[in-house]
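Throughout, read-outs are computed from the coordinates displayed, never taken from laboratory work. Being a predicted model, the structure only gives us computed values, none of them experimental. Cβ atoms are built from the backbone, for glycine too; each structure is taken alone.
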Structure 1
Amino acid sequence: MSSKLKRYITYIKKFASSSEKKELIQALNIEITKKGFSGGVKSFLHKRMNAKGDEYRGEDGIQPFKTQLFDRSTRVVLPAIASPKVSVIVPMYNELNYTFDCINSVFLNCGISDYEIIVADDNSTQDSNLLKKSFENLVVIRNPANLGFLKNCNNAARQARGEYLVFLNNDTYVLKDWLRELLDVFSRFEGVGVAGSKLMYPDGRLQEAGGIMWRDGSAWNYGNGGNPGAPAFNYTKETDYVSGASLMISRRVWEEAGGFDELFAPAYCEDSDLCFKVRAMGYKVMYEPCSVVVHFEGVTHGTDTGKGIKKHQALNQEKFVQKWQAALEKKAPNGMNVLGERDRSTGRKGVMVVDHYLPQVDKDAGSRTISNFLQALTELGYMVHFLGENQNVGERYRKYYQQQGIEVLYGSEYNFFDQSWKKYVTEHLDQVDVFLLSRSSVCVPFMTFLRECNYQGKIIYYGHDLGFVRLEKEAAANNDEHAARQAKRIKAAEDYMYHNADYALYISDEEAAYLKQYVVTPLKYVPPYFFHVLVEQIPFDKREGLLFVGGFNHPPNQDAMRWFLDDIYPVLHSKGIRMNVVGSKMPAFLYDYQKKYPLLMIKPDATEAELDELYKTVRLAVVPLRHGAGVKGKVIEAMAKGVPVAGTTVAFEGMPKPDGFPYTGADDAEALAAQILDLYNDAGKWQCLASFGTRYVQGHYNKEVMKGVFREIVETPAPKEET
């Protein structure tokens, strides 16, 4: 039995055993109404019966950590590097057992090899040299007298050799890729001065997801005691401060800041003071949730603020308030405007993007478009949230967007089938200045809700393409009544979205001409993609073979390959020309063709890196589409990579065509085969088209054009007054 059939049987069993059959039948009817019987049933089974809301929310994820206790009979060889990238400084005062486990966790879980570990022993009564017997190449600095935590750290930093310094408490245990994820923040964002980790209690509860400093100088460890899997704690963000329990800073910024201010000796508030100082110097302080540290808080100094070193906590808070009073006056009162304070987004525009699922950027063109939109919006400085109808998307995609600074909403609180998202949206309407709604198949209920609750912000609609026009033509050509009804349903939903939006986006002149016949909502052109244009070209004679890229969940791509392999490729294969087919949801029929054509190479689910390598080696991209709508991402991507395209007229639809645009397309098999052979064998024509492609993409499909469109819409005060 196929895995797909087993999966559907599982769904049906869940349906039959459910106590909510009435609600399920209503949801099924809604899906059938939107997408027809077959499409509606399939959509319902996948989205409702395979829903994993609770798993993604992390509701069952609060479990005690089982740290790996170090066996002192073993010997660990740490890296021995003259000029390490990172110096991990572990301040120590006794608690030798914790220190053993801490160092071992760094060795096991740091994710890079270019580092040194320095134990800064502040004149412990325990023998820190025992550590060196277990950890070869460990650096131990033992102070002849007790300096106190702050001065101990400053002293160790002066002797560190790394380009970056990390202060890591000895009562911690780092988790997988802790150091790599922390270091990556500095290259992923501009102007980062300090980065800090997600801190966890040993029982699995969240200890801190960045810190909030309030107007009166009091502080919150944001999320303390909460669910570490919740969306609010799992996107990279700016924050007021990060804890010195796991804090990374570049050596250059550390020295410019003068290290920890000895005003706060012996300890407490030195980390928040450093973060405020670094930000005053013009740098960012960032929280990175993928760098996770278990913190056994209070092991060294206890938790009683009335005695010992802990008594300095209250005293230093007073010093902190006096030093940073001007900055604190700009902060909210304690407990107010938490959503704006948690990521320093107060005053920034908030944008919520709603689509069918989190874009899988390497799977399909529609995903690439929404992914590019998300990137453009974040680079404009907006606080971006994403809500998907179907949340059953892999962890790597979620992480990809969270690490861009996007809050991805997932879990049962945001479910589409029981409409629980309405409660969240209602509570957060005043934080969202703009909704960007994608696809009528998903967003008709969303649009209806926003209009019924008299939402005062802006609503942008992006429909991807006028797919119903293609469907109407196919229905007429084939006298297909079912397709005609489906086209009518889709058009009605599209029209509803266009008429109720404040702005609608279009991606081609053909779309604009059609919509302007009856849509009065302001229409804005936006390029659907931007690509990194390849500068260095691999020459013609170093390349061979053809390439087709497409998501095969899209019927026009399946039709294109059947036609190409039946009617066009035989003559090309006979001349020894290799054909590469890359895509997602690879259909079984392609493997049948592979038995017939030894030079047919099939690559399912290629990564972006693998696809980039193919673009460097193939000679032509072929796009034999006979049906479709909108701008074809596969055409633009090939041109950006300096690879000429051979295709049909449908392949080049929707693209701006300035004077001298060289592509016309060929729509019968013989003509397209001749076009492919001509370009494949003529180095001069090939070079002209390769050069044209990169210039064309730079001029028409670049990020700045896209950002300009969104900036104009989001920041224009009154869309209704536009003439």
Structure 2
Amino acid sequence: MDITKQISRELAIQPGRIESVMALLNEGATVPFISRYRKERTGNLDEIQVRDISHRYAYFTELDERRETILDSVRSQGKLTPELASAILATVSKTELEDLYLPFKPKRVTRASKARDAGLEPLARRLQNLEDPRADLAAEAAGFINSEKGFDTPEKALHGAGDILAEEMADDAEARKTLRRLAVKEGFLTAIVRKEFEGQKTKFEMYHDYRERAAALPSHRLLAMLRGEREKVLRLELEFPREKAAAYLEARFVRNPKSAAAPLLREMVKDGLDRLLAPATETEVRKELRARAEAEAFKVFGDNLRDLLLAPPAGQLAVLGIDPGFRTGCKVAAIDRTGRFLEYRAIFPHEPENRTREAAETLRDMIAENGIDLIAIGNGTAGRETESFVRDVLASLPGAKQPLCVMVNESGASVYSASEAAGRELPDLDVTVRGAISIARRLQDPLSELVKIDPRSIGVGQYQRDVDEAKLKTALEEVVESAVNLVGVNVNLASEELLKHVSGLNRKIAAAIVRRRDEDGAFDSREELKGVPGLGAKTFEQAAGFLRIPGARNPLDDSAVHPECYGFVEKLAASLGATVELMIGNSRLLGSLDKEHLVSDEAGLPTIEDILRELEKPGRDPRSAFKAPSFSETVREITDLVPGMRLEGVVTNVTNFGAFVDIGVHQDGLVHVSELADRYVSDPRKVVRVGQVVTVRILKADPELRRIALSLKEKN
């Protein structure tokens, strides 16, 4: 198989560009590096296109490896015909490849294998090819009686031959593919509540008696139904047109419809369909539907994670992080503008302690002593009560300038607190202190802090526990890699957990960078990175453009301009009669350049355009400006909600069926896709994104089921 041509057909990308990407991948280049710094070689393909090529290249490479294994296996059995070899070499599907191999794959003992062992295969062939309508089947079978193997009558021998033919039919690659297509196109997935849950209210109530066409089943509904089945509330079945399937199989496997063997062969078709093909089809179609649903879920999770990672940072400001609680008190940690831990105290402003005055005094002291600019409060238990307490304290502070109080999504903070990463980073601190520090840091810079947490624990997916965890982990790690390299990393402030996601780096090299920084002080230039153990020339090539060094001797070291282009930039400055320092940020000077005339073997037009954009605004942050949400002071519980009420909130999750919004009542509300706008919305992400501050209208609140229905429509 020509992998390049196949990927070109699938992705509608010119073969030459695909070959360039595959060559770069084989050279050890990463997707972010290829899409950012090798645009001339790829024809200016973007990151999504490069990653798609990477995925399909990996798929077809695995397919080719499996293909060779199967060819060797069938060849060793002496059964590799030219037709079979041609079919194996032509397929571009792993599923169809396994279908072709199925008849030659070692099997456990079956009815058909027992019949073959008794020597009934020649009888099966005779029945299959029989044309005479008056032939005596008993006489045909008499010569194949094998009492020792349990086939002691003509009837048993005929049934044994039928079992062989039924298994061959069930193993037929074309038949399996056709039935799968039929089941997907015309089949229905049905859900029935199990008897023990009949008449009961469950979270799967809408699926208690549910039926939907398989081809149109949205991913979130399928995953919900599968969860109901796994929790033994529902029983799922795949319905597909059996009569149409049987008619197709008869036409394919009953070669001579008027022969004496035709009735027996029709029985064989029915038996093979009911006993072998239908169960196999249901299994494979459910697997296919699940894979499709998972792929869609991965995309939803990935899009949400990307929005969360790229949420606006509050920036380098001193922050007080508060992990709220009632009985155990509120854990308060102060960090400076670089995220360095300063001090920790515990306060008990709520029941049962009610040490409000003491807590207020402690808070005022910490704000004054640490020059606090922002206060980040976790949105978990006691979050709203703590926010109200903090706002009262802030109102009592003298002077006009008061720290801004912000509620922060604390999902995953406890996971991070107990992780190995937290242990390495904050070894002498208790897990409760680490949690408060994490809350503070994720307000300062969400990306830098959230990369320390397993993406599956951040709470950006509706069904992350219902999909293949390994595949989800891989998909989300790609999103993290993309986000980290899009923003860039300050090599003198970044944690090991952040650095390991930079193009070309891994945990070992990231740890070496941090160790070198701790021992010898801050890096003054990108060039110094070459002295880090394990960071060789290839790694430097892949990573350097994504690593930033503010205040470096060479100002380009704090930009996305790759070191391999420094010479070009210096020549550019000289041609303008200026220095690199004078050229950076000088729109008038840069605007006088003719990009087309700058193109040379040294730098193509895409690279030149990137360099000029970067020189105009070096180190620019692609994330939007920070804005804090403002929750209503009078609404803290679901019972406080009234239909028609308008509240401000933050989007916490976006799915194909709508968006979840935190309105400050310890339970996210759902804005169904039909309530996202006054117009038809096909994709919720075109209207909202995770982290967005929105104003919603309450439609309905159910305290018992803890469900809140919201609307973003302007019109009532």
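Using Cα extents along the principal axes in Å as the calculated read-out, with 108, 70, 51 as its value, let me know the right label among 1, 2.
2
For the read-out log10 I(q)/I(0) by the Debye sum over Cα atoms at q = 0.16, 0.17, 0.18, 0.19 Å⁻¹, for residues 551-614 alone, a value of -0.53, -0.59, -0.67, -0.74 was computed from one structure; give its label from 1, 2. Answer for the origin of the read-out: 1. Distance in nm of label points 7 Å out along Cα→Cβ at positions 351 and 671 computed as 3.4: which structure among 1, 2? The read-out comes from structure 2. Structures compared: 1, 2; top value of mean count of other Cβ atoms within 10 Å over residues 167-174, i.e. the largest, recorded for 1. A value of 25, 16, 13 for semi-axes √(5λ) of the Cα gyration tensor in Å, for residues 343-454 alone, calculated from one of 1, 2, originates in structure 2. If we compute distance in nm of label points 7 Å out along Cα→Cβ at positions 567 and 623 for structures 1, 2, which one ends up with the highest value? Comparing 1, 2, the top value of distance in nm of label points 7 Å out along Cα→Cβ at positions 567 and 623 belongs to 2.
For which of the structures 1, 2 does the calculation of distance in nm of label points 7 Å out along Cα→Cβ at positions 239 and 295 return 0.8? Source structure: 1. Sorting 1, 2 by percent of Cα pairs over 35 Å apart, for residues 127-430 alone from high to low puts 2 first, with the largest value. One of 1, 2 was used to compute mean count of other Cβ atoms within 10 Å over residues 479-486, and the answer was 13.5. Which one was it? Among 1, 2, the structure yielding 13.5 for mean count of other Cβ atoms within 10 Å over residues 479-486 is 1.
Each of 1, 2 could give helix-only ellipticity at 222 nm (-39500 (n - 2.57) for each DSSP H run of 4 or more, over all residues; to 500), but the derived value -12000 comes from 1.
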